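Just so you know, all these numbers are worked out from the coordinates, no wet-lab data involved. Note that the structure is predicted; figures quoted are calculated from it, not measured. Cβ atoms are built from the backbone, for glycine too; each structure is taken alone.
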Structure 1
Amino acid sequence: MPQKLVTRVNDQFDFEFDQTEVDHLDASKIDENTYHIIHRSDAINAEIITADFLNKKYQVKINANIYDVKINDDLDLLIKELGLSLGSSQLQDTVKAPMPGLILDIKVKEGDEVKEGDHVMVLEAMKMENTLLAPRDGVVKSVQAKKGDGVSKNQLLIEFD
């Protein structure tokens with residue numbers, strides 16, 4: 001059975017696809033984060049503005065419109081269906097680099113209060129800007145990187161109290 005993917009756009013609209021539909025998508029890569037897509041005889045240029053690979057969240061620009069897209073796969077759907085949670089807000093006291101990259105911007109400083117999902121840092125990796133988010137509500141204990149720093153995968157970036 002093909003894998004099912006459910007996308008939520010702008011926290012309003014849900015779209016369901018299976019892996020077969022994704023595999024047959026008529027899309028051509030123009031550059032590192034821009035794609036040319038043919039859908040029902042319409043030509044569309046889509047640009048990935050930001051990508052949060054760990055949380056499967058993306059900002060996509062189509063024409064002059066920017067869309068927030070969250071992707072859920074079979075495992076995400078099963079966890080939700082069973083009423084389970086990964087409990088990340090209790091477990092994570094740190095933000096680590098999800099991949100090697102360059103720190104473009106730091107949105108918080110020591111002592112700042114943050115809410116789960118707040119933007120705390122921007123990491124450039126593979127010529128794409130990735131917004132790193134606070135894993136839970138808390139207070140920033142320390143910031144271990146500076147703007148312009150090159151970081152490696154899993155390097156500690158921010159600690160929370």
Structure 2
Amino acid sequence: MTKYTFTKWTSWENRNNLIDIRFPGIYCIAISDIDLSGQNFKWISEINYVGMSNAQNGLKGRLKQFDNTINGKTGHGGADRFRYKYEKYQDLIGKLFVSVCPFNCDVKSNSPKDLRIMGEVAKFEYECFANYVDKFGQLPEFNNKKESPKYSLAHR
């Protein structure tokens with residue numbers, strides 16, 4: 001695919017132990033009844049969401065926003081779609097796994113090098129979407145905004 005590498009799959013509860021999550025990057029979230037922990041990343045149908053972060057708090061901050069939203073708060077649109085289908089946090093987190101692809105750069109910098117790396121993050125997210133669609137014929141379930149409603153909009 002490209003020169004970028006995802007971490008091994010990690011259980012949701014152990015997500016903060018992933019390497020380099022202080023950096024920006026791409027993350028894939030899968031729902032599986034089978035424990036994916038420790039398995040090498042590959043494109044599997046259980047991937048329900050692909051996301052990215054170029055924010056100051058990196059992947060760790062974005063995954064925290066995701067967790068807050070599936071746990072009843074707001075702040076992450078994709079997680080709001082998960083919550084529509086999985087209203088009970090405890091019913092979901094035991095089946096949730098994450099793999100990340102961090103990009104080592106300083107998001108506060110305006111250096112050409114760091115700006116180019118942040119651009120690569122955004123570009124790679126779309127490459128990931130394309131890879132998933134090539135393999136499965138559609139976007140991951142909760143990236144599909146037309147087919148996957150948000151909890152917050154349905155429960156006003």
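To which of 1, 2 does the computed value 2, 8, 14, 18, 18, 15, 12, 8, 3, 1, 0 (P(r) over Cα pairs in 5 Å bins from 0, in percent) belong? All intermediate terms of the calculation are to be shown ahead of the outcome.
Working: 1: 2, 8, 14, 18, 18, 15, 12, 8, 3, 1, 0; 2: 2, 10, 19, 22, 22, 15, 8, 3, 1.
Corresponding structure: 1.
Given that helix-only ellipticity at 222 nm (-39500 (n - 2.57) for each DSSP H run of 4 or more, over all residues; to 500), derived from a single structure, equals -11000, which label among 1, 2 identifies that structure?
Values: 1: -2500; 2: -11000.
Only one of 1, 2 returns -11000 for helix-only ellipticity at 222 nm (-39500 (n - 2.57) for each DSSP H run of 4 or more, over all residues; to 500), namely 2.
Given a value of 2.0 for distance in nm of label points 7 Å out along Cα→Cβ at positions 23 and 55, calculated from one of 1, 2, which structure does it belong to?
Details: 1: 3.2; 2: 2.0.
Of the structures listed, the value fits 2.
Just checking, which of 1, 2 has the largest value of relative contact order in percent (Cα under 8 Å, 6 or more apart)?
Values: 1: 19; 2: 32.
Evaluating relative contact order in percent (Cα under 8 Å, 6 or more apart) on every structure, the highest lands on 2.
Which of 1, 2 yields 15.8 for mean count of other Cβ atoms within 10 Å over residues 15-22, as computed?
Numbers: 1: 11.9; 2: 15.8.
Answer for the origin of the read-out: 2.
For mean count of other Cβ atoms within 10 Å over residues 47-54, which of 1, 2 scores largest? Mind showing how you got there, number by number?
Details: 1: 16.1; 2: 22.8.
Top value of mean count of other Cβ atoms within 10 Å over residues 47-54 goes to structure 2.
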